[in-house]
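Structures follow.
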Structure P
Amino acid sequence: MTERQKAILHSIVEQYAEVASPVGSNLLAKAFGVSSATIRAEMAELERLGFIVQPHTSAGRVPTDKGYRFYVNFISESQEPLLPSARSERALAARTTPGGLPERIIRNTVDTLVELTHNLGLATIGNQLYMSGLSNLFGQPEFIHPSQVQEVARLLDNLEPWLREAAPNEALSVYIGAENPIGRNSGCSLIISKFRSPFSDRSFIGVLGPTRQSYKDVMSLVERAGKTLEESMYV
């Protein structure tokens, strides 16, 4: 993949996350200062490689799971640290006052993630999974078909035992679309951070939302939420 193709893919991922509609060549042509024909040729190659796809009802393109994975890997491997906005930092800090009850602190942090990401928020508290923001998840335009809603529900029903058994060991883990071990056709991405709590040395906090995500922002928020929880409970 050429550097321009990488940049075009990144733009498609970011534009699609923002507008929730396929990204056309005219928009990208203006951004890159080249002709629409040049962009269409580059998009055709990205589609051949499996990073984007053209929905039947549109001339624009949307990312595939493979395209999202390439984008997320680029973010993860970048030398730049993931930093949430100052507003988000303040919101997380305000809800995790040291000295409070651990369960309440965790719940407050999940609720803050829900407010900031507009996704479903979740965290393990002991042997239970706390979830908040279900209406946010099913309010997304991706989840209008009953069959897909059923896949999402199946994923949620099995998420707590899967987390307990799999126990992801990375500080931040991202499971995109079909990478999810349960509900592979749900069209969801799970972004979780591991943290220590009085309940367990391996607790998790994160969000579940459509694969159409502002990954850089959400990943930075989830990672910071895990660190903030540890800092507040182990002062």
Structure Q
Amino acid sequence: MKIGILQTGHAPEELQPLLGDYTDMFQDLLHDQGFSFETYSIVDGIFPQSPEDADGWLITGSKHATYEDHDWIAPLETLIRDIAQTRRPLIGICFGHQIIAQALGGKVEKFSGGWAVGHQTYQFGGAPLSFNAWHQDQVTKRPEGAIVLASNDFCENAALLYGDQILTVQPHPEFDAAVIAGLIETRGPGTVPDDLLKTAQNNLDKPTANESFADQMADFFRKERTA
């Protein structure tokens, strides 16, 4: 099964020699699931020719906001709606979670409650699962038909399901402690409040559900769907 990765942002250049780019992190996360991958650098204006170019699609995180004036935002929203029409599975992470909601009629805003950085715990169907997060924007209005799969007191719409075809999550199952540590150093100072950075630093060793969620992502991609 071929997964097309729609890259909407790049990891900080200082981190890439050691940790790779965001697309590398997803391939590492799903490395033992039997998929092949092709990356389309949407943030650099490189798009697939058709939604049929891959069997499933994944949209990465980004330092950009969905409501910013970039010339690739509107074409990406169109591509999302086209993928939805083909019934191919689509997963969105962080920015991907947000842009899918925006493309399908929801609303994304800079959250008045501030940032979520580092280790966060969410209720997934009543069971607590922890992941690393890095965001201030949130989905504040769900598209029609979107079902909430996960939330916590800070983020109401932390994971959304659209039928059996689209799965999106706000936190980062592809981010391990090293990535968060790198972001604390490169993108945190002057942007994220110091107390949040200190808390994130202190929580780097706390476990996450990254590996189990990778299995869930793989199962979602492979799930049989009616036409």
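Computed from the coordinates by the stated procedures, all read-outs in this text should not be read as laboratory data. Remember, it's a predicted structure, so these values are computed and weren't measured experimentally. Cβ atoms are built from the backbone, for glycine too; each structure is taken alone.
If helix-only ellipticity at 222 nm (-39500 (n - 2.57) for each DSSP H run of 4 or more, over all residues; to 500) is computed to be -16500, which of P, Q is the source? Traced to structure P. Can you rank P, Q by FRET efficiency 1/(1 + (r/R0)^6) of positions 8 and 136 (r between Cβ atoms, R0 = 30 Å, to 0.05) and just name the one with the largest value? Of structures P, Q, the maximum of FRET efficiency 1/(1 + (r/R0)^6) of positions 8 and 136 (r between Cβ atoms, R0 = 30 Å, to 0.05) occurs in Q.
Taking 20.0 as the value of mean count of other Cβ atoms within 10 Å over residues 104-111 derived from one of the structures shown (P, Q), identify that structure. Considering all the candidates, the number was obtained from P.
When mean count of other Cβ atoms within 10 Å over residues 72-79 is computed for each of P, Q, which one produces 11.8? Answer for the origin of the read-out: P.
From P, Q, which structure was semi-axes √(5λ) of the Cα gyration tensor in Å = 34, 19, 15 calculated on? Structure P accounts for this read-out. When Rg/Rh (Cα atoms, Kirkwood Rh), for residues 32-143 alone is computed across structures P, Q, the figure 1.11 traces back to P.
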